[in-house]
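Chemist: Presented below are the structures under discussion, each in the form of structure tokens.
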Structure P
């Protein structure tokens, strides 16, 4: 069993085709098949089920594919770091983020880190939810992810670092804008701008409202928090949002952020597969961002 055998096997499972992998590798289908047969001989099990239009992994094949894919991803990450050391390059830090993360949480820290390490490559991967960011970390596609802290995830360490109080974003000319704070009961009957679907923040909000018997009516939904704030300013509805650093009134004073004390703050922070396994550069980047976080609203 060799690394090439495992790489080819994982590629075949993903493509569900021996011939497609052969074309990609510029070799014969027989050569690809030999890699799989060698694995089957060593495991003593059938790993692929042949079908009229390709192949699919058997139950044994699925077990081997999952283990091989995870191991190969970790090995590839290590080889990249070794290559950086061999070439004398600055190295690479890969960060998975949400759409608004860099602007609101990282701007100052990124600038400081760049000044310290001008030769380091920073790769930012934008995902539309914390769940997607965690998936990128779990698959070794990212070293770090800045996420809204949610339930524990197997194989991932989450470190809460920033607390965001909830606010109601409402046009300045609306009745609720004159309040110093609003209660959950005040939200009933408002025209609500829904948070991103399947986002951790939406799950937190919906769960807490349901426990208090509050249901919000909505005709508008958004893909990120900044858009929700803009739509509230335009009068399309009220938005219940975690208050991000730097958020205040709009330049024209068209929107107010009214605290909602009954909602517990939402936590954000770093996630990694294993903090102890991160490269020194990744750890320094994470620490630099935390050291330069803006003050909470």
Structure Q
């Protein structure tokens, strides 16, 4: 590339992209596509979505990639379709059917009772095709190689599990549900466990993530929309404002933060953002006693 071409290439500002991921693409596929659209290699993603899933995927560009590891993405929301009447090798529609029973006549009261039992604080056994590591290897790699995968139950929280609609076919019952849960909860495991509790088997038919942490579909853009208008969902300042508690500081304090220095604590739990008088995010900090220590300097001193 010539020196003139480098100078003409537009500068990509740092910030976040909230992408509405289509079905059939991995999270890495989306990152690769966004790199091409936005003209930068510095793109990363926070969390992942299975290829079959659609919905919210948070990406960071340029310096905002450093922000991703600090985002509190510990709560998630989904719209899902659960199919009762068949169990699969992957607990979702992409797997092979391993058992079938007549699921068309499942009593709705029993469905609601089963959903209630799967709401709250749970000990959930993850799906065998999860990305959890077993002796240094991903569980899904072992499962797809035909090896037996036994995963321990782990604590998760399902804060909301609402039945939205029920549809009957000749052999199955399809449930549209809304799930709000903690990070690490597998919705396809909820489908599996509900089917097992109802003694008909079950698996996840469709999955759409509507929110991860504070980022929802309202800010999300499809890849086609990005192709038409390659713009950020939010710049660094808005990203920090959205994801963290905010504290405003004076110019002297902002300058100290830009040098990575500690400043007086603001008595805030967890990570929070400090903004200068111009409204620019300067740093993410955590209180340590009477001092606030920068964990990420957003605007370093020149």
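Coordinate-derived values only; no laboratory data. Everything numeric in this text was worked out from a predicted model, so none of it was measured. Cβ atoms are built from the backbone, for glycine too; each structure is taken alone.
Chemist: Given that mean count of other Cβ atoms within 10 Å over residues 17-24, derived from a single structure, equals 20.2, which label among P, Q identifies that structure?
Modeler: On the way: P: 17.5; Q: 20.2.
Only one of P, Q returns 20.2 for mean count of other Cβ atoms within 10 Å over residues 17-24, namely Q.
Chemist: With helix-only ellipticity at 222 nm (-39500 (n - 2.57) for each DSSP H run of 4 or more, over all residues; to 500) derived from the coordinates and found to be -6500, which of P, Q does the value describe?
Modeler: On the way: P: -12500; Q: -6500.
The correct label is Q.
Chemist: So FRET efficiency 1/(1 + (r/R0)^6) of positions 33 and 201 (r between Cβ atoms, R0 = 35 Å, to 0.05), computed for just one structure, reads 0.15; which one of P, Q is that?
Modeler: Only one of P, Q returns 0.15 for FRET efficiency 1/(1 + (r/R0)^6) of positions 33 and 201 (r between Cβ atoms, R0 = 35 Å, to 0.05), namely P.
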